[in-house]
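Undergrad: Several structures are given next for inspection.
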Structure I
Amino acid sequence: MRKPLIALLTSTSLIVALNACDSASKVLHVSTEQYRTEQASSAERADAQGHTAPTDVTVKANNAVLQQRAFSNRDDFDNAIRGFIAKEDNLTIKHHNGSNVWDMPAYNFIDAKGNNAPSSVNPSLWRQASLNNIHGLFKVTEGIYQLRGYDLSNMSIIESDSGWIIVDPLTAKETANQALLFAQQQLGKKPIKAIVFTHSHIDHFGGVQGILQNISDAEKAEMKIIAPEGFEEEATSENIIAGTAMSRRAMYMYGKNLARSERGHIGTGLGKGPAFGTFGIEMPNLLIGTNNNTQTIDGIEFEFQMVSGSEAPAEFTFYLPKYKAFCGAELVSRNMHNVYTLRGAKVRDANIWSSYIEQARTKFDNADTYFASHHWPLWGQENINDFLITQRDTYKFIHDQSVRLMNQGLTPNEIAEQLTLPDSLNTRFDNQGYYGTLKHNAKAVYQNYLGWFTANPSKLDPLPETKVAIRYIDMMGGAEAVLTQAQQQFDNAASMNIKEGTDSYRWLAELLNHLVFADANNHPAKALLAKVYDQLGYQAESAPWRDFYLSGADELRHGAAKKGINPAVMKEVLMETSVDKFFDSMAVRLIADKAADKKLTIEINFTDLNQRYLLMLNNSVLRHKNISDISSSKTVANATLNLTRDLFVKVIIGEAGLKETLFSDELSIDGSTLDLISFFSLLDKPTGTFNIVTP
């Protein structure tokens with residue numbers, strides 16, 4: 001008998017206001033009217049989102065970058081435009097709800113030649129942003145084409161004996177569909193014989209349904225879907241457990257809520273940014289491992305190299321002997337990558353990463369063409385070899401020197417402050433920190449070996465941030481005194497040299513963060529901290545650092561995001577996710593205090609999968625086990641929920657409401673409805689809108 005049911009689960013999400021002030025009152029206790037007057041007087045110095053003008057220190061710091069490398073070298077621009085066939089001038093792609101999934105014209109303010117960087121952007125990052133603006137369809141070499149600038153990643157097309165092989169079908173269904181249709185318009189329509197996922201990150205498989213929607217059922221039946229071993233698990237699991245936190249942080253990392261402007265988001269370094277559209281997946285029917293790493297796909301020989309554990313937990317590169325072309329996937333790219341990604345993920349092994357690059361360099365040394373999942377290609381064996389050596393040695397240097405200093409007893413912060421690339425690596429452009437950075441990658445190496453603890457006993461059991469902040473501010477004479485001193489130091493930074501001035505901003509970021517965490521309603525402190533974040537963002541060579549600083553400034557001025565990323569965009573991926581992963585997610589959302597005196601057993605029966613799971617709650621811990629092979633009469637449950645996988649996912653993403661759930665033929669309940677309601681009431685319902693820059 002069907003019985004009432006409350007909402008079951010909360011969202012599992014992807015990882016993915018315009019006018020304010022820069023008030024800098026020198027005292028805390030100012031009237032609201034006075035504060036608003038100060039806001040208005042500063043408005044002409046701020047842009048529409050409230051981001052303030054670059055200070056003299058920032059102007060000098062960014063001008064100094066021009067002396068560090070050969071900005072007159074145009075080789076990258078020549079390579080980025082080489083093989084150009086055509087582009088869509090107004091490349092704007094819509095979601096079915098009318099919102100923008102992709103908007104290249106929003107970046108038209110960026111100088112096409114990478115020159116004349118505004119003082120609010122690091123010139124090196126401006127150059128990279130300009131290169132990533134170059135978009136369209138390109139002929140890489142005979143038989144290989146690329147679509148660039150349709151998403152964060154590239155989509156490559158390889159001509160096979162009787163059709164096309166698609167490599168990395170972008171992040172979203174909408175962008176992949178648009179890219180494919182444009183390629184067909186320019187090159188003619190050919191059967192798609194295979195789709196290759198080079199690795200398990202969503203920007204390399206999430207748009208696959210945009211390809212498949214253009215293919216007949218007969219073509220699909222014969223098509224190869226190729227991926228590295230471990231792809232199924234890694235592609236669907238990364239965002240399940242910590243998806244809510246990762247999504248919130250990803251909005252900072254990719255500047256999702258920032259304006260596209262000289263004082264806002266200009267790109268991610270790795271590309272322009274991820275497309276927030278409809279994400280999907282298709283499970284592979286050919287998994288590549290070390291035992292089957294040579295394959296012939298529709299007449300084209302592929303030599304695969306397994307590099308899992310480098311940039312992604314499941315990944316390969318490949319070489320095409322017919323075309324003498326090496327696809328580096330994301331093992332290498334035209335910047336320094338993340339050994340640790342700021343959105344949050346498991347730390348990667350820089351030493352293994354370096355060794356894989358060396359293996360590729362020697363294994364595929366006949367390659368005349370290099371292309372990859374991001375950025376632009378490279379031609380000529382000597383150029384490719386030189387590039388791979390630089391990439392190899394960059395990661396090896398970060399690893400070895402971080403470990404050396406770690407073994408001398410230096411802390412992560414001390415290592416990051418001391419480490420600099422040698423001139424032979426630091427004067428290049430193709431390994432710079434446009435995405436990852438030397439500083440946070442060095443800390444990642446430390447974390448990989450020693451974890452969070454620096455061995456200093458004071459770090460064993462510190463007070464949480466708000467309690468620390470209150471005590472610091474009280475010890476320093478109170479909020480008014482601290483704010484007065486902070487404002488004076490901010491003003492004095494203008495007369496300092498670049499390093500002293502920037503160090504002053506870094507110190508003020510820490511100091512004012514304490515002041516804000518001691519009193520979230522201290523508006524002058526929030527305004528001054530936002531100004532500090534503006535300057536640190538403008539100076540950053542790393543696009544994620546820039547976006548983190550500027551997103552922090554934006555939220556100090558306007559408040560935290562009112563909503564997170566809609567979990568409905570992940571529906572197609574969740575439909576392919578092993579259901580036991582959802583129970584793992586439920587376990588980490590159990591509210592321990594509410595569950596302290598509860599002991600419940602709930603059976604979940606997926607009627608369309610012939611799979612049954614037992615959820616067991618005891619000691620404020622939720623465990624689960626598959627009982628599909630056990631007779632129902634041998635299990636004892638307080639309640640049994642019978643439903644289809646499809647309805648289960650719809651409830652998770654909020655697509656199925658109470659009415660649809662109650663009256664659906666896909667659901668019924670046996671046993672105690674009250675116990676079932678009690679069980680689901682014990683689960684936390686995170687929204688992904690938690691505060692970051694305020695307590």
Structure II
Amino acid sequence: MELLSSVDSIKGIGEKTTKLLNKLGVYTIEDILLFFPRTYLVYPKPQLPDRDSVDSLVSITARIKTSPKAFKSRSRMDVLSATAYAEDVAVDLVWFNSNYIRASLEPGKIYIFYGRLTFDNGRYKMSQPVIFTPDKYQEVRKQIQPIYHLTKGLSNNLVLKSVKAAFENCKLPEYRLPEDIENKNDFMSYRDAVYTYHFPENYDALLKARKRLAYEEMFFFILNSRLQEKESVSYENIFKITHHSETDEFRKHLQFDLTKDQDKVLADVISDLSGKFVTQRLIQGDVGSGKTIVAFLAMLDVVLSGYQAAIMAPTEVLAKQHFEGFQKWVKDAGLDIPVVLFTGSMKASEKKAAQKTVDENKSCFIIGTHALISDGRNFDNLALVITDEQHRFGVQQRDKLSSKGEHPHIIVMSATPIPRTLAMILYGNMHVSMIKELPANRLPIKTCVIKEGMRNSAYKFVSDEIEKGHQVYIICPLVEASETTEAQNVMDYSKKLEKYFDGKYAIGVLHGKMKPAEKNKVMDDFANQNIQILVSTTVVEVGVNVPNSTVMMIENANRFGLAALHQLRGRVGRGSAQSYCVLMNSGKDDKDSDRLNIMLKSNDGFFIAREDLKLRGPGDMFGVRQSGEFSFKVADIYQDADELELASKDVDELIKADPTLENHPQLKSTLNSFLTNQFYVL
């Protein structure tokens with residue numbers, strides 16, 4: 001089979017499985033080979049059931065005394081039940097639509113049952129436990145089990161079998177980098193690295209495979225960026241943009257003063273806009289540092305100079321927030337300037353009307369999502385393009401928006417606290433500005449780390465804040481319960497919360513699998529205070545500004561990188577009331593506490609990122625992602641900072657010796673393949 005053959009050419013993958021894999025972005029043989037595990041499982045040592053292990057994934061050594069009973073549930077589902085005894089502790093076992101298991105369980109024989117332990121009505125229970133003989137369990141405990149991203153109807157075992165079949169029936173290249181780079185870095189071959197990442201023999205081999213794959217992602221990412229820089233042309237600035245007194249007058253009437261950092265960045269931008277050449281600038285600003293007002297003031301000078309200025313946001317919620325904020329600011333300034341919105345959920349007639357407004361107004365504010373770059377959008381007088389939370393957009397998307405105008409100035413804004421040295425590598429020849437100082441009216445968010453035993457106290461605190469008229473975010477790592485991952489999920493959690501508070505508060509649910517219209521409705525309800533508690537995945541990391549929310553409670557906080565926790569914490573603390581962040585630590589390792597305690601020391605994202613790096617070792621590279629901002633399949637800009645710098649040096653040396661890769665035709669071909677298959681964004 002060829003690498004680009006359809007995934008359904010693998011034996012055992014039928015139409016139904018193909019559709020499920022397609023939902024995960026897997027279409028070809030190469031796709032399945034590069035569909036890497038999201039984490040790894042090492043089966044735990046068997047234990048006796050106890051209350052401390054409730055809601056955890058555990059293994060118990062037990063025997064059943066009588067054959068399992070089969071019956072039909074009220075919904076006509078086949079149910080198999082049995083009671084197992086771990087010494088003298090009874091555990092009720094249940095399986096659904098799995099009657100074939102009955103023949104493999106012999107009364108009196110010892111088995112190992114692995115699954116999530118629950119406790120209900122005075123009895124321990126396990127639903128859908130995996131069954132092992134003691135010998136087989138000893139064998140699997142020596143192995144590192146890959147765990148994949150799944151969708152409903154697709155099992156981890158099926159993905160594993162599909163990957164094995166793909167490896168057996170096609171051939172990946174042994175090496176993809178220039179020979180001198182492969183030798184200098186003593187890398188495992190590319191094929192071996194991919195295979196080992198799926199099927200590691202041991203932890204050392206897994207780390208070695210990961211290092212090679214992370215480096216390679218960084219290498220091709222930087223190589224592509226450098227080649228684009230070399231091909232880029234310095235365009236003459238044809239726009240006559242000047243600073244306007246109306247902008248200064250608007251600033252005087254703001255309810256707050258700009259910080260020194262905001263003033264400096266704004267001065268840099270104004271200098272860019274009036275310079276001889278078109279410029280690109282990255283504005284890094286911590287969560288809540290006030291990047292949006294800087295963007296508006298820059299856009300205001302552009303619009304007052306007779307041009308159009310556009311800002312692209314990654315979500316409809318954020319685009320709508322900008323739209324409403326800009327409309328208010330324009331009105332407050334007493335200006336008659338159109339503010340136009342484009343989003344994917346708008347009706348065709350609404351988009352047509354918005355485009356008509358743009359066509360009839362050579363100077364206006366344009367706000368939107370990816371809808372800005374769709375066919376049919378034309379902005380003939382566009383002088384400034386801003387992408388907000390820019391890591392969510394591909395470089396092609398940003399370029400496509402820029403192409404709507406005649407070489408406009410570009411500003412990209414990011415709340416990701418990337419150290420300057422890494423930012424210079426990642427963003428090439430962009431000018432870099434930083435807003436580190438928070439507005440004076442922002443109260444530092446008070447943060448605490450607590451364990452399971454203090455949950456009721458945490459809920460009491462949540463209730464007290466709601467009674468004061470405030471709102472609460474609660475973050476869970478998962479959307480739905482997982483047989484392989486021990487963590488809270490929004491679906492079950494929201495039901496538990498409803499039961500705990502006895503329906504006293506309006507509880508909303510938000511996650512990435514919801515349709516855009518559903519997500520927008522939930523966020524609108526939360527923003528309008530129709531929801532008191534929002535139970536969500538990290539989809540709220542980039543979301544609507546809700547000044548009335550004062551509590552951010554994060555379940556299984558030890559599963560998140562600190563950069564992600566800091567981004568989530570920044571969702572609160574946006575109003576005048578004191579805000580709080582509650583980190584629930586479900587980890588059993590002291591190192592988890594050490595990491596989370598860094599969050600207590602500072603509200604500075606750059607400090608947190610640096611301190612986190614000091615504590616993290618190679619053993620922390622799996623299961624907890626520090627940053628997903630660039631969406632590499634393997635690499636992480638924080639954890640792999642050394643590989644990033646090494647790849648940057650290697651790329652610079654390569655391009656210095658061979659500027660157009662004329663002497664590396666295979667590398668050029670591999671780069672094109674990488675860009676096609678890689679999901680990174682910049």
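Values quoted throughout were computed directly from the atomic coordinates according to the rules given, and no laboratory measurement underlies them. In this text the structure is predicted, and so the values were computed from the model without any measurement. Cβ atoms are built from the backbone, for glycine too; each structure is taken alone.
Undergrad: Out of I, II, choose the structure whose coordinates give Rg and Dmax of the Cα atoms in Å, for residues 59-242 alone equal to 26.2, 87 when calculated.
TA: Details: I: 18.6, 62; II: 26.2, 87.
Derived from the structure labelled II.
Undergrad: Next question, about the same structure. So if we calculate FRET efficiency 1/(1 + (r/R0)^6) of positions 123 and 235 (r between Cβ atoms, R0 = 30 Å, to 0.05) for every structure here (I, II), which label has the highest result?
TA: On the way: I: 0.20; II: 0.00.
That would be structure I.
Undergrad: Using semi-axes √(5λ) of the Cα gyration tensor in Å as the calculated read-out, with 40, 37, 24 as its value, let me know the right label among I, II. Please list the in-between numbers first.
TA: Values: I: 40, 37, 24; II: 46, 33, 23.
It traces back to I.
Undergrad: Rank structures I, II by distance in nm of label points 7 Å out along Cα→Cβ at positions 347 and 651 and report only the one at the top, that is, the highest.
TA: Working: I: 4.0; II: 4.7.
With respect to distance in nm of label points 7 Å out along Cα→Cβ at positions 347 and 651, the highest-scoring structure among I, II is II.
Undergrad: From I, II, which structure was distance in nm of label points 7 Å out along Cα→Cβ at positions 147 and 195 = 1.2 calculated on?
TA: Details: I: 1.2; II: 2.7.
The correct label is I.
Undergrad: Ranked by distance in nm of label points 7 Å out along Cα→Cβ at positions 163 and 355, which of I, II sits at the highest value?
TA: On the way: I: 3.9; II: 4.4.
Largest one: structure II.
Undergrad: Also: Of the structures labelled I, II, which one yields 3.3 when distance in nm of label points 7 Å out along Cα→Cβ at positions 467 and 611 is computed from its coordinates? The partial results should precede the final answer.
TA: Numbers: I: 4.2; II: 3.3.
The read-out comes from structure II.
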